[in-house]
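Got some structures for you, see below.
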Structure I
């Protein structure tokens, strides 16, 4: 049975700062682990806010992870990572932008930066 990875497991795997926990996560990934978009949002937030990684490094790490695990709406996540890497929007706004771009879903927002990015579609 596939296992659902939480943010802490993913962080340990990406950062390899607690080898025992990184190893457990790696085994789960090898066995077909998956995660959900909400968990990735937390991972991005922690990598940016706590570990002070730059947007490109965060995007690259998540993209690499997505090659190893399953997640719903992978195209949306990838599009959001592109926007996250190339704008100053926060990651959740990048997810909204990605859905607007890929699915033509209208977004109701009062965020000027997000609305400006959506208008570029």
Structure II
């Protein structure tokens, strides 16, 4: 774990981004954290990041949904560890995420779920 690692939070809800940021910063204060409010903004932010290590992506956002964004992020950053954040826990969505090697974190999020993700103790790709 070195200080050059990056984390991208993508969620259209500002409060959700603040919560994830807080949990990430507490678990891994060495990470550089970026935020985006939707898929298009995330792609702009991503273009300015040398290497992405972690990302949480909300599924339900205006414009591009989380699965479509995760596919693009995976193509650009194949080694990034990505988790989809959603209250939609239906099997078909879980399968779509698994098919592209994207993890799943059920909402509501909490400190333990985010800490497990960024410390790599969670069973997320």
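Derivation of every value follows stated rules applied to the coordinates shown; laboratory data play no part. The structure presented is a predicted model; accordingly, all values stated were derived computationally and were not measured. Cβ atoms are built from the backbone, for glycine too; each structure is taken alone.
Quick one: helix-only ellipticity at 222 nm (-39500 (n - 2.57) for each DSSP H run of 4 or more, over all residues; to 500) came out at -20000 when computed from one of I, II, so which one is it? Walk me through the numbers on the way to the answer.
Numbers: I: -20000; II: -12000.
Derived from I, not from the others.
Ranked on distance in nm of label points 7 Å out along Cα→Cβ at positions 12 and 100, which label among I, II comes first with the largest value? Can you show the working numbers first?
On the way: I: 3.9; II: 1.7.
Comparing I, II, the top value of distance in nm of label points 7 Å out along Cα→Cβ at positions 12 and 100 belongs to I.
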**Complete:** relative contact order in percent (Cα under 8 Å, 6 or more apart), calculated, reads 25; among I, II the input was structure II
**Asked** Out of I, II, which one gives 2.8 for distance in nm of label points 7 Å out along Cα→Cβ at positions 60 and 92 as computed from the coordinates?
**Response** I
**Complete:** Value 12.0 of mean count of other Cβ atoms within 10 Å over residues 44-51 was derived from the coordinates of, among I, II, structure II
**Request:** Compare distance in nm of label points 7 Å out along Cα→Cβ at positions 4 and 36 across structures I, II and report the one with the greatest value.
**Result:** II
**Message:** Quick check on the output: 15.1 is mean count of other Cβ atoms within 10 Å over residues 20-27, derived from one of I, II. Which one produced it?
**Reply:** I
